[in-house]
Structure P
Amino acid sequence: MSRGNINNNTMRKINLFNVVILFALIMSTSSIYGQGGYLNISAGYGFQMSSGNLGNFYIFRTTNSSNTYKQVNLSLGKGFNFGGAVGLMFNKNIGAELGITYLIGAKSKAQDSYIGGQTDYKLSARMLRINPSLVISAGYKVINPYAKMGVLIGLGSVNEEIVDNAGGDLTEGKIKMNGRFALGANAGVGLLCKLNKRFYLFGELNMINMSYAPTKGKLTEATLNGVDILSHMTTSDKETEYVDSYTDSQSNPQLDSQPTKAMKVKIPFGSVGAILGFRICF
């Protein structure tokens, strides 16, 4: 073995040793202030905030004499969420946290009601959200107020259900839209209540600002009067590619073997809500 390899190995051991010592110092400093590392487990509900409108998602009713339109305001960030986080308080006032939550979105509804039939639409979301945050704490021992802020990275899908009842025929379909990821930000304030040396309860009010633009959509279910019709559809009928721009050309028409192109739409995922949970300190 050459001297250079010996020196490299020695340097790696020294660097690793330094990292271990640094981490130990951080943990010991944090322990002095009664915090250190922790694990949060929580669940909550978010109500829609920063809602928006989708061009084809509204309530429409027609009669023999008039048409009525009603806008539907929605944010797919509303719904039940649960998850956990690991964190480290560097001292009694400042810390960092990495959270992961899963959103089970509530359904937003729209409808076309016309002479001889009705079409109902439901839109909802599922999303895994990764959330690194900065934590600022008052540093009290028993009841401790805190605030946090951070960024959100979302991975999930938007799901649409369509039920059309016209002329005695019932047509049902489900569409899943996903692709790429969502970016956003969050902020929250809460109270941490000490039960004993290791266990705490907490309640938190939080706010999320996020939007998501799927890049692809796929018809996953389609039936006519209970009979599957998905297998008889072409690729252009079943799949959609959402893009920033595209060109229609009569000389180069869309092929049935390719996904249909459509404009990309940013869907709001903002919410404001509350979570409850418990903390285990290390």
Structure Q
Amino acid sequence: MPFQLFELRLTNIEYNQIFLTKELLQNISKVIQLTQPHIAKIPLTRIGKNSDGGYVVGEVSQSKLCLNLGVGIEVSADLDLISQNFKIHAFDGSVPNPLPNEPLFIFIQKNIGYSKDPGITTTLKEIFSDCPELEHLDLLMLDIEGNEHQVLNEEIALIIKAKQIVVEFHGLELLADGEYSNNLIKTLSKLSETHFPIHVHANNSGGTLPLGGASWPTILEVTFLKKEFCTEDLNYGPFPGPLDYPNVDLRPDIDLAPFYGLYKSYASLSRSILAID
């Protein structure tokens, strides 16, 4: 599916009317398997405020370098990192520099994209070429409103250079679409070669798909960490946990226990569709 079509479908509210199918549930199962958190060898902490803009990450700070793609105007996570002496390379073409007087915040007003106009977009290849120090990147934050799929697809070899990666995945209601799901599963499989997921959280600013008595989120925040900092043991939550807060205060947080808990009840609730023995 062309990424331009994907963007249109993301903004098409009618596309939320989805019929449950065996293919959709199997794709969700694959995504869950590839994003099931592992237990990290290092403590987890929260950066940013206790609402939208905050993330749960591991305490890895060897180089104290962060690359933030898709800054917006909410910079509480950046401020927390700066308080720990992180140097942040930040990119966003939709806003002016939100921290113009902060020397550790290096802002470029460009979006990550693949336009032929270099005045409005850049690529990870160009960023790493201009900033060789990013070869030793501690943390990459990727929140670019649906465009993360193309960046991950196009430049995964550069993304996995980061010790830790925080991604906000949009459009998970599209897992019924074969091309979308194949691309996402391929990307997650590639990430799993070098990184383990260590935390998941549903962004409640998006919608949900009802699966039996469970609610599958359309936006999922996932933190990945280099395998050397993780154990082989799986973490079954709870998700949300003590470090999590709703992105939108006026809505309840989304319970991921039916999907990421020890007993994945979404599968049994959907048994007749999945035809699981």
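Each value in this text was obtained by applying a stated rule to the coordinates, not by laboratory testing. Small disclaimer: the values here were computed from a predicted structure and weren't measured. Cβ atoms are built from the backbone, for glycine too; each structure is taken alone.
Of the structures labelled P, Q, one was used to calculate volume of the Cα convex hull per residue in Å³, for residues 61-156 alone, giving 126. Name it. Derived from P, not from the others. Taking distance in nm of label points 7 Å out along Cα→Cβ at positions 141 and 261 as the criterion, the top structure among P, Q is P, with the largest value. Comparing volume of the Cα convex hull per residue in Å³, for residues 101-252 alone across structures P, Q, the highest value is found for P. Here FRET efficiency 1/(1 + (r/R0)^6) of positions 189 and 245 (r between Cβ atoms, R0 = 30 Å, to 0.05) has been calculated and equals 0.10, so which of P, Q was it run on? It traces back to P. Here helix-only ellipticity at 222 nm (-39500 (n - 2.57) for each DSSP H run of 4 or more, over all residues; to 500) was calculated and came to -7500; which of the structures P, Q was it taken from? Clearly, the read-out refers to Q. The value 49, 27, 15 for semi-axes √(5λ) of the Cα gyration tensor in Å was derived from one model only; which of P, Q is it? Structure P accounts for this read-out.
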